Structure formats: C-alpha cells, structure tokens
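Participant: Dropping the structures in below, format is structure tokens.
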Structure P
Amino acid sequence: MNADDKPAKVRKGDAKRQRGNRTGFTTGACSAAAARAATLGLLLSEVPETVVCRLPNGQEQAFATSDGSVEESAGLAHAVIVKDAGDDPDATHGAHMTADVRILKHRAGEVVLKGGFGVGVVTKDGLGLEVGGPAINPVPRRNIIDNVRAVAGELLEHDGLEVTISVPGGDEMAKKTLNARLGILGGISILGTTGIVRPYSTAAFRASVVQAVDVAAKQGQTSVVFTTGGRTEKFAMRQLPELDESCFVQMGDFVKAAFTSAIKRQMPNIYIGAMVGKLTKMCQGLAVTHAWKAEVDRDILADSAREVGAPDDLIEEIRAAETARFAAEKLAALGLTEAFHRQLARKAIRSLKGQYPGAYRLAVLVCDFEGQFICRVDEHEAL
C-alpha cells in the first residue's frame, strides 16, 4: 500500500460517537403526573391507567400510572409514575415517583406540597429553597400544584389537598449524586425547568456547576476548587485538607461556567485541579474542554517540551502525536515531568486570567493519571 492508499487518520474530534436521541422526563414532571393522577383518583374513585400532564414548557404529555389506589373513607389516593430518562439514564432512571394526595377538610382552596421518604431535605442556604423543607425546586413545585388544581375543580371549593411526593429508594439514589455536598440530605431532588430530559444534556451539568458555586458562596466560603472529574477532585482534596467539602466543585468541561460564576460571587481564591489533557485545553482558552469541541493543541505541548529542554526529535514526535498523554509519558522518561507540567500550568494561568479577569487569586494543582501530585503553581509564578 502506498501513501496515497492509506486511510485518513481519524482524530478524536473528527466525528461524534453515535448516541441515542430519545428524550425522557424529569423527576418534577413525573411527580406532577403522579399528583394529577392521584387527584383524579379522589374525584373518580379510581386512579386512571393513563394521565395527561401539562409540563412546565406547556407541552401535554401522557404518562402510564401504576400502583394506583383510593381509600375513599380516608380521603386518600395514591399513584406512581415510573421515571423514564430516555437515552440519558441517570441515578433516578426507573425511580417510582409517588404521590399521595389527601383531602384537608374545611381548608377550601389550599394545596399543600410536602416531601416524603426519598425526597431530600434542604439543610444549607444557596439553593433558593427553604432550609428544612423538601428539595422540590421552584419550577416543579409550581408545576405539581398547577396540575393538581387543573383537575381538582369543585373539590377545592370546600376542602384543601395535601400532596406528598416520595421516592422509594431515593436515599440510595442520592448517594450517586452531589446532593449531600449541596446540603440536600436523605434523598433526591425534584428537578426540571421544562419537564423534558434531553439526551446527554450539557445544560444540566453546567447548571449544577453554577449551583455548587452559589452554595459555597452562601456558606461564606472564600475559596472554590474546580476539578475536571472524580480523580482530580480526590487529589485536590488531599492537597487542600483545610477547605470545606463544599469548596470542591467538579466543573467537568465547563471552564467558562465555572469561572464566570466564581467571579460573579466574588470568590477571592480559585484553584484548579487538572491533568495534562485538560490543562493544555485551558492553555488554549477553551470555554468547554470536551474532546468533541476541540482537539488538544499539540503545538502547545511541543513548545512546552522544547522550553524545558526536550530533544528536537521528541518535540516533533509530540507535535505529531494524538494525545497529551503521549507527551507526558515521554517527558517522564527523561525526568522532565515536573518542569513540563509546571510550564503548562503557567500558560494555563495566563490564559485563564486573560479570559476571565477579576480580583481573585488563581493556583493550579497538577496530578498524574494515577492522581499523584506533580506540582502546584500560583499565579505570581506565571504573571
């Protein structure tokens, strides 16, 4: 095979991985549907097998109900909607979103919303929710109540309704989320601004980054530590044991969202915990560092290798390589690990301070692929 016959090299950023595109429904939408179904059960003496619910975005959506029951003598109805997250399964996929609706005698027009077992309890400020109350966000809270009122009709002319949302197993599901760090204990949050879960939604992750910064700020924290994932977060926690857990925020790929929210909250100290790949992308000034958004700039890697004394042949190999890891491993073999990563960290600081100006102090903590410390660079070393 001659050179012209060789297949073109495919790089990580050239094509997106095939993904499903089936949408799903939020915990909030499923809770609203369950509450509407249970309310209909009180009126009809039987919970319908299907309920049409109005989502926060105005869309009408049919949901299949399960485990419906009515106790007429007690003025109580029960309905369950099994959450379907579509092609973006998360910790709550398959959750049995449960509503118990009870008549409140002689409390005309009232609809009282409560959180039951498996719904988290808010214990910290900064979430826009009452401390001590259920973790049911404002939009789904309104949507649940609106759906109940939409069908309650004449029932509310004389009596009120108490709606309790619960999630069997929600306490275990919550352990797979960041709820505890945000101060939501004992269960999951009832979420969703539109009612729809988009497959692999970046908006939800970006919003969680902003929310985590808000919580840290409301607690009076003066430092925030942005990490790119679980491994870098554990590494950063070991390096900064004096900081409260709420200071540590997994920003993932969302550099811009992280920095703009920290600057808005006037955080005096910002730390970054990263490995070579994401560090290089921060040098590039990328707002989002995901591989699909842009490839790693191998010129930055090659130039940094040259600046710390790597031989010319290796510099060209790095410039032609596919990954930042290649450069890191080759330079490690030459004993240049710390010097190389320190050089990248300096460039990252200059790029970040240029992109996101503010009065904060910036430091970068760098670890290897096993989460072991390589170096720390403070901004005075770079600017």
Structure Q
Amino acid sequence: MSEMSFEQMLEESLKTIRNGEVVEGTVIDVKPDEIILNIGYKSDGIITRNEYTNEPNVDLTTVVSVGDTMEAKVVKVNDGEGQVLLSYKRLAAEKGNKRLEEAFENQEVLTAKVAQVLAGGLSVVVDETRVFIPASLVSDVYEKDLTKYDGQEIEFVITEFNPRRRRIIGDRKQLLLAKKEEMQKELFARIKVGDVVEGTVKNVTDFGAFIDLGGADGLLHISEISWGRVENPKKVFKVGDVVKTFIKDINGNKIALSMKFEDQNPWNNAAEKYAVGNVVTGKVARMTDFGAFVELEPGVDALLHVSQISKDHIEKPSDVLQVGQEVTAKVVDFNAEDKKISLSIKALTAPQPEEKAEEPEEDADVVSVDIDAVIAAEKEE
C-alpha cells in the first residue's frame, strides 16, 4: 500500500463523524470478542461482541476475517480510550426492520431459525431483529412442548409490525392451515370409496384411531380395526404407526376407514370349517344369563346356549364356565346369512340308557337283601 500524501493525511485529520452516522471500514484485526476497523478516521473503530450480534458467546474470529469490508453505526465517537465505538447489530436491526416492514406489507413468507424457545412461544431473528411467534400461532394443533423447534428453520408471515413498541408478531399457523387446505383438495380429488390408502396414526382414542392421510384425517373405528374383537385401540396402535387401510365411506370432508379387508374375512370358508356336526374348539369370550359366546377364531363367534352346556340343569353359564376357558363342542346349527353358529357340549355326550327309578323303601330300618343270592344258597344246602 502506497503512503498517503500530505493532502490525504490532512483530509483525514479534518474528517469528522457523528453519533448515529453509518460508516464503512476495513477489518484490520479480529479477536474472539471484538473487531477493529479502519474507518478512515483519526481513530480506529471498534465493534464489541455485544454490538455485533444478539447471540451469546459467538467467537468473532469465526465470522469475520481481516480485510473484510463492513458497515456499522457510530454509537460513540470517543469511547474513553480514543476509539470510535461502533455497532453492527443496530445497523442490521434497522435494515431488518425495513425488511420486515416490507414483508408485513406484502405478506411475504419468511424463513428464519428459532433462536429461543420461550414460555409463551418462539423467538426468531431476521437480520438481527427479533420476531415473536406466540405458542397459539406456532402450529395448527395444540402443542404443549415447543422445545422440538429450538434451532429449527421455520416459515412464517408477519401479522403485526410495530417496532416502536417492539412488537413484531409472526404467524406459522396460517401457513400450515393453507397448506393443509390445498392438500385436502388434492386428496379428495383423487380418492374414492374402496381405495386402499396408507397413513400415519395421528391420535388414538377409546373408540378408534385417527389416521393422517396427507391432507385429511380418516377415522378408523374400533369396530373396523379387525375381523376379531378389539378391546382397546390403544393396545393395537400408537401415535406414529404407519397403517394400511381402505376407504369405507366418504361423507363431505369426513372419511371412514377400515382394516377389515374382504380377502381376510374369516366367514369366507366358515361354512366348511363349521359345518353342522363338526367338533370345534374355542375360547369363552363373554357370557350372558342365557349362554356363552365362544370365539372359534378372530371374527367368528358361536353361541353355546345354557341348555347345551351340560345334561345337568345349569342356572347360568358362569356357574360352570369362565371367560378365557377353552371348550370343545359340536356345531348344531350354522346360518351363513346371519353369521350365526350354535354349539352344544351336551351333544358330545353319548346317550345313556334310561335308568329305572328306584322304589322308595317303605321301612328305612329294613336291611337291603339280595333275594336271588339267598335262594341260590339254600338250594346248595
């Protein structure tokens, strides 16, 4: 670099700067916590870490290099040590405010990294300007814990811009809703009853599971989860499971799903397996006063009437049977149309010849005697 002429040196010595002025300079030294700039003034400019960024503990040597050209705002002409105190972040914030104002007026979609997760929402930084996104505007569903967003880049729009009150509000929710609405239109345009679809379990309740089909949720009712009996959907699914279902019904924007595929229907070959006269084995699934329902296989139950449990008189099935108990019985009736099967344990017992009723003894004190044996003994004598 050539030496400055006397005229240039004189011009530099007469140059003045004021607080609030924007100056440009060249980085002549960088330390972890400060940047030194040659701003063409009799004193060098200094930017401390706190005046460079809002992010704590940033090593400035990793973001700025000697020889870089920078603009900064004059905070104090003399910081007490003969240097000019500058601020990079304040200038950036002013530019950021201008940028956010334009985005607010144009409803532009912005992208920024979440800088901090707060109790009431998220804080993101755009050009050193903070934007607050309330928890209610972070997602289209209620989320109690927002920590998963920490450090993530998210999209949002500015819905309120008031820098004087330091109130710049972002909204992510409306973008998600708009995207979901578009996806919903596309989904309903291509699906129809009977289509096999794959989705992700979004929520599980006592009456079924809600499946995210990518644009809309479908309800998989507890009665449509399996051909067999399902006691509680929460024992079958968990949130995040991927399931294959088919569309049973579409009513407006409501979709009913089912996993009871016809090729898996146990009644397809039930007529052969459970023909009248066949002996079958199953487990007692539930009981009433008039009989017990026996599960022969998932989706196929048969009635064991109380009168068919035993030759002996039974008041109610629970007197001799228990839920979960395995029983063997004979099929005595099969109704394919109504999907009803009747069983009998009594029918398995071979019929016994009727026993003659004993005559009541006239005198209980008389000893019973075998008359034929007595006569035979007398003849031998």
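Each value in this text was obtained by applying a stated rule to the coordinates, not by laboratory testing. Everything numeric here is computed off the predicted structure, so don't read it as measured data. Cβ atoms are built from the backbone, for glycine too; each structure is taken alone.
Participant: For structures P, Q, calculate volume of the Cα convex hull per residue in Å³, for residues 90-153 alone and state which one comes out highest.
Facilitator: Going through P, Q one by one, volume of the Cα convex hull per residue in Å³, for residues 90-153 alone peaks for structure P.
Participant: Quick one: helix-only ellipticity at 222 nm (-39500 (n - 2.57) for each DSSP H run of 4 or more, over all residues; to 500) came out at -5000 when computed from one of P, Q, so which one is it?
Facilitator: Going through each structure in turn, the value belongs to Q.
Participant: Taking 2.1 as the value of distance in nm of label points 7 Å out along Cα→Cβ at positions 258 and 282 derived from one of the structures shown (P, Q), identify that structure.
Facilitator: Q
Participant: A follow-up question, please. Suppose you compute Rg and Dmax of the Cα atoms in Å for every structure in P, Q: which one lands on 43.4, 169?
Facilitator: Q
Participant: By the measure relative contact order in percent (Cα under 8 Å, 6 or more apart), tell me the structure among P, Q with the highest figure.
Facilitator: Going through P, Q one by one, relative contact order in percent (Cα under 8 Å, 6 or more apart) peaks for structure P.
Participant: Using distance in nm of label points 7 Å out along Cα→Cβ at positions 162 and 226 as the calculated read-out, with 4.6 as its value, let me know the right label among P, Q.
Facilitator: Answer for the origin of the read-out: P.
Participant: From P, Q, which structure was mean count of other Cβ atoms within 10 Å over residues 138-145 = 11.8 calculated on?
Facilitator: Working: P: 20.4; Q: 11.8.
Computed on structure Q.
Participant: Using FRET efficiency 1/(1 + (r/R0)^6) of positions 42 and 98 (r between Cβ atoms, R0 = 30 Å, to 0.05) for the comparison, can you identify which of P, Q gives the largest number? Please report the intermediate quantities before stating the final value.
Facilitator: Numbers: P: 1.00; Q: 0.40.
Looking at the calculated values, the largest one is P.
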